[in-house]
Structure P
């Protein structure tokens with residue numbers, strides 16, 4: 001069957017599942033995909049840097065933070081998917097409909113900044129992987145990254161299914177890479193389980209790192225793109241179908257984000273097993289790679305870079321897609337994907353050309369995301385709790401309580417992170 005018909009075949013299979021003609025895993029398969037694209041935000045190069053630093057400095061102690069952050073992300077990604085399915089509009093479009101124009105313009109500007117900051121971090125991660133793998137100048141690696149991500153984005157013209165499959169395969173490659181890394185590093189299982197299920201912190205610096213892990217988990221662009229991916233993928237004919245599709249997409253979210261969460265935990269566990277405590281100063285991707293080679297061998301270091309490359313390429317492509325959703329949703333127009341790719345890669349090219357430290361840039365990009373995070377989180381909770389927008393699929397009282405409480409917690413932690421960055425470390429002792 002020609003590639004152009006893949007999306008049509010997927011829709012037909014979805015309709016058969018909704019009619020009860022497909023059951024079990026065959027019924028689920030047509031709905032799988034959107035959450036895997038969104039899940040790339042949780043295994044991007046920023047996560048690599050944070051998890052490596054956390055494992056190197058504090059061993060397995062912060063695994064529970066990764067687990068909590070991932071469960072919170074599941075909640076919000078489910079709400080984003082539900083918004084697109086029920087309303088037929090993505091989060092940015094709903095903002096344009098519901099808020100005054102000056103507010104919408106302001107939200108668009110800060111969301112564009114977030115999309116560019118996200119793409120900057122992801123682009124730099126892929127460039128670092130190419131630089132370390134092939135020993136080419138970092139600037140050349142950045143240009144190669146731009147070309148490869150553009151080619152990946154051209155798959156969109158064939159419909160949603162091809163790009164879902166390619167990015168899903170990259171997420172699978174990252175997961176397999178970290179299965180291999182765990183085999184190489186042989187983490188301490190009792191310490192792993194204790195770190196996962198027994199919350200503990202070790203001084204102000206561990207608090208700051210925990211805040212960074214949680215604050216960077218619910219990425220603004222992941223919420224925008226997930227609502228965009230589900231809005232017209234399988235359009236429900238009535239409330240009953242919408243409810244069924246939401247159930248299927250919930251399974252998609254649980255599977256995709258469980259995989260992403262396990263990858264993050266494996267990253268931190270690998271760093272804990274290899275770097276803590278003898279190499280606790282390891283705090284960036286380049287140092288981690290160079291330290292892995294003598295400790296675990298060249299094979300482990302190579303697998304690490306392959307997973308970083310897959311992470312950077314896939315997340316950079318998704319970041320560009322999210323930028324398109326943001327622009328089209330908030331202001332009603334879009335630009336050619338190659339223009340978007342060039343514009344979003346320019347900051348990374350300039351940073352590399354000026355010799356700025358890529359790891360420091362990754363950290364600063366996370367601070368920008370922390371500042372922008374309230375925009376999509378608060379709007380998403382507001383919309384999905386309203387019966388005049390969501391009808392019978394509006395959030396239950398329990399979901400509203402969890403979503404609102406999680407929003408306040410994440411935003412509060414982001415304030416602590418920003419306060420510490422801008423010179424108020426005493427807050428960490430409260």
Structure Q
């Protein structure tokens with residue numbers, strides 16, 4: 001049965017904005033603004049912005065260094081040919097992030113908690129193990145990406161860049177001590193920086209806009225390596241940890257007392273998902289187009305982030321290379337922060353166990369240090385990590401469809417037939433791509 005979030009109406013009713021309210025924290029002021037809307041008071045753009053945050057935080061997972069790695073390879077080797085995969089992946093992401101947000105808003109529970117409550121214990125433990133592996137694969141990509149960017153920008157060893165990335169991400173995680181709003185604003189600012197960087201790249205790189213438009217809506221796979229990249233793009237775009245995390249970010253952010261309140265919050269949430277994920281999709285497509293215009297004609301062999309950086313300088317100038325590095329660093333440190341949050345939530349949701357943030361940060365860094373110590377090429381590790389994510393992806397997708405389609409969980413907010421059908425088709429597509437990939441690998 002859907003859980004109602006009990007609250008004292010007097011406690012929810014916002015107090016008049018006086019000197020004490022102005023001294024309130026960012027989180028308290030944001031909560032007060034959302035309460036005003038639920039109380040029926042008119043609100044403008046500033047009030048609407050108060051509801052924004054969860055989808056913006058989740059969207060950073062769709063612009064992480066794993067996307068850089070797969071998009072650079074896709075653009076360099078296949079030109080604009082895989083743009084349709086990027087578009088498809090972002091449409092799927094938009095659907096499932098919207099469902100995840102709805103689950104948290106309506107039930108007051110996150111996806112991992114519902115799995116723990118409603119699935120058999122062996123299934124829950126198996127899902128937790130797979131989800132932890134996916135979280136580590138996620139952090140491998142994000143952590144390595146930030147470290148690569150810092151090492152290239154500051155001309156330091158990669159291991160030193162990894163240590164610097166660890167310190168920065170831990171500092172960002174400390175923002176949570178002041179409530180949810182400061183971290184939302186910091187991540188939102190970083191998302192804006194990444195978008196500005198790739199907007200600038202579009203003005204620098206000579207884009208063939210007609211070819212880009214054609215391949216955005218024309219599905220094609222040139223060979224088996226294109227299939228591997230397609231699966232990697234989907235794994236880098238539709239992220240398992242982001243599906244889990246979004247439901248946790250919305251589950252208690254705006255306390256609701258009735259179905260009318262839920263409808264209002266859902267309306268704001270759906271708008272934010274569309275806007276945030278559209279921006280993430282545009283950034284991903286811009287990555288492919290930049291790599292295609294810069295490398296495809298003369299340097300299709302470019303496959304590593306370091307090679308892309310050094311090749312950009314003579315092709316498009318130092319400004320393009322510098323902007324590329326800034327966006328990579330911003331992506332790595334912010335996505336690694338969000339990945340640590342998701343890993344903590346997954347552990348707490350599935351097994352009810354929470355560890356200190358510093359320990360969680362340390363545990364998720366270990367695979368990255370092992371990969372570098374073994375001499376694995378960093379960008380290759382990034383691409384493989386995205387394939388691992390794509391293979392782990394169906395579990396949260398299937399679970400989310402099950403829960404959001406059940407009236408005993410969602411009440412009147414259960415998925416309609418069209419939404420359920422689209423979600424099933426998207427999940428089947430991911431499963432099909434993964435099956436083909438595994439078959440090719442074995443044979």
*Kindly point out which one of P, Q the value 3.1 was derived from, the read-out being distance in nm of label points 7 Å out along Cα→Cβ at positions 207 and 279.*
P
_With FRET efficiency 1/(1 + (r/R0)^6) of positions 319 and 399 (r between Cβ atoms, R0 = 41 Å, to 0.05) coming out at 0.35, pick the structure among P, Q it was computed from._
Q
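The numbers here are math on the coordinates, done by the rules we state, and not lab data. Quick caveat: nothing in here was measured; it's all calculated off a predicted structure. Cβ atoms are built from the backbone, for glycine too; each structure is taken alone.
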